[in-house]
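The structures considered in this document are given below.
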Structure 1
Amino acid sequence: MTDRMAPLNEMLGGRLLRSVSLARYTTARIGGPAEALFIADTRQALFQALLAVWSTNTPYHLIGEGSNLLISDSGFQGLIIVNKTCEIEYHLDGQIPLVIADSGFNLVKLARLLAEHELGGFEWAGGIPGTLGGAVYGNAGAHGAEMASVLESASILHQNGKTESWPCPRFEYGYRTSILKRSTEPEVVLQATLRLERKPEEEIRALMTTFNNRRKATQPPGANLGSIFKNPVGDHAGRLVEAAGLKGFTIGGAAVSEKHANFFINAQNASADDYYHLICHVQTEVLRQFGIALETEIEMIGNFSQENHHGKQN
């Protein structure tokens, strides 16, 4: 264990993993090694890990399922905390059913559990490869719905070790953004309370099947990052990329999907730099042709090569 990680390792019960490839922790299967990695499988473990990095001023990054995340080929110098917390509580006696779930809860698994309990309103999340905490943080959404439509409140951990319950309006939600995402303060979602509706399980599952079939018909399978760009106001990023003639365009092993131009696929052992330069090229072309600056929806971690990479059109 590196010297600077030794105190952290001791604080966290010797549970740090060293020089772990981050490719296995991202949906695109891309990413270099982490200096150290900690898997937080309980809310208490997550709490302890965050207080440890904050108290030691250790560089860190918190990840969930690794979707919408591009980690550089050189990896990350610091601690990667993988949020795997997954406890859940049902409060169904009131007029409005409420469910409290940990921030590391997988969205697909959560949607299925809610269906089993005949709780609707979360069907839209049944195909999203992410965690509840990430959805709260970024106001994730699909099929005309989003977190802002179901969130009652969330428990937020602050750097001073205190937790606070934030009602939904406190997040000041916008399209794929929140006050948490815009803040420079280290604040983390520990739990979220969802406001749901009673609905027959067959009805919920039928809607989830419809959504998942639509997703499979319009989005590419396999290793990818999810939507690369946010939709500009009044338009769609995928339409702009396609109109720029970039469907199928490749740099290295990364390619603009032929099925949906706002998805880039890991077609042939792509590197993170391949993805990075493909993103930059697409942004440059869309700006040149249409005067629209596409903003990335994904998050990029680490250092990326500034060297020019030439692509090709398939």
Structure 2
Amino acid sequence: MDKWNIDQVPSQSGRVAIVTGANGGLGYETALQLAKKDVRVILACRNVPKAEKAKARIVSQYPEAQVRSMPLDVSSLREVREFAAQFGRQYDRLDLLINNAGIMMSPYQVTEDGFENQLATNYIGHFALTGLLLPSLARTPGSRVVTLSSLSYKWARIQFEDLHARQGYSRRKAYGQSKRACLMFAYELHRRLSAAGYGTLSVAAHPGLAKTNLDQYFPALIRPLGSLFLQPARKGALPVLYAALAQDVKGGEFIGPDGFGEMRGDPARVDSDEYSKDANVARQLWQASEAMTGVYYPDGKG
């Protein structure tokens, strides 16, 4: 069976995509490849100067690129709401929402909304963003939401009794919980969109072990070793691009590398553990997320 290749994808001219955290790493590589397919790409980034540099890099590689940056710190519900409102005023469609922005194993920090920072950045902000952008997605035929998870979802379950680690903080467990939440969100979003009659697909993806800027909080002695066993970000972005663009993708699927342990390789459908597919846990997480964000998804098209 032939491996999927981004070069096989025809021009996507006329389509609009949002990529959160697109100024570096997987987000940048994803945005670059979408721009090369003539998608109008919005780099939704916390750091605007870095986003502008990323935009310049993309245009230098593909002068025809239609790219713009818009400020968005997904750890702030205020900024998520402002971004969604601005987007809704300026665009009449949204084909692809790539929930990519993230931080990994950062020191304990509480956001302005009172949330643990890794959960807020990686998951809660994207839950709110997706819900606020759902009207734009719903009116766009063939639209998709791709939410980034990680092999690290296996590090933790959802700690409902202490979601924000107020009783004790482990960087590793907090990161694992946030990525577990992203995966369960993607699955539950698919179930809810299907039940409500939406045509939008919800797909999860993970990059395997990819070299990105998420290692900034790793010990200095460990960081250089990454290049020895991590695949480059451009390779890690392929599962995301496959989830976004491949014609045979179905809602509720999980895309990752096909190599040993899903650590590297070409994009393919992958499985996840039973806990991640537990609909009761997913509903509990969904209800908690709506309560935390104040963003309530519609039950149907009306």
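If Kirkwood radius over Cα pairs in Å, for residues 59-154 alone is computed to be 14.8, which of 1, 2 is the source? Clearly, the read-out refers to 2.
Thinking of 1, 2, which structure, once distance in nm of label points 7 Å out along Cα→Cβ at positions 19 and 267 is computed, gives back 3.4? Attributed to the structure labelled 1. Ranked by mean count of other Cβ atoms within 10 Å over residues 83-90, which of 1, 2 sits at the highest value? Evaluating mean count of other Cβ atoms within 10 Å over residues 83-90 on every structure, the highest lands on 1. Among the shown structures 1, 2, from which was the value 25, 23, 20 of semi-axes √(5λ) of the Cα gyration tensor in Å calculated? Derived from 2, not from the others. Suppose you compute helix-only ellipticity at 222 nm (-39500 (n - 2.57) for each DSSP H run of 4 or more, over all residues; to 500) for every structure in 1, 2: which one lands on -11500? Working through the options, I get structure 2.
Here, each number is a calculation from the coordinates, and none is a lab measurement. Computed from a predicted model, the values in this text were never measured in an experiment. Cβ atoms are built from the backbone, for glycine too; each structure is taken alone.
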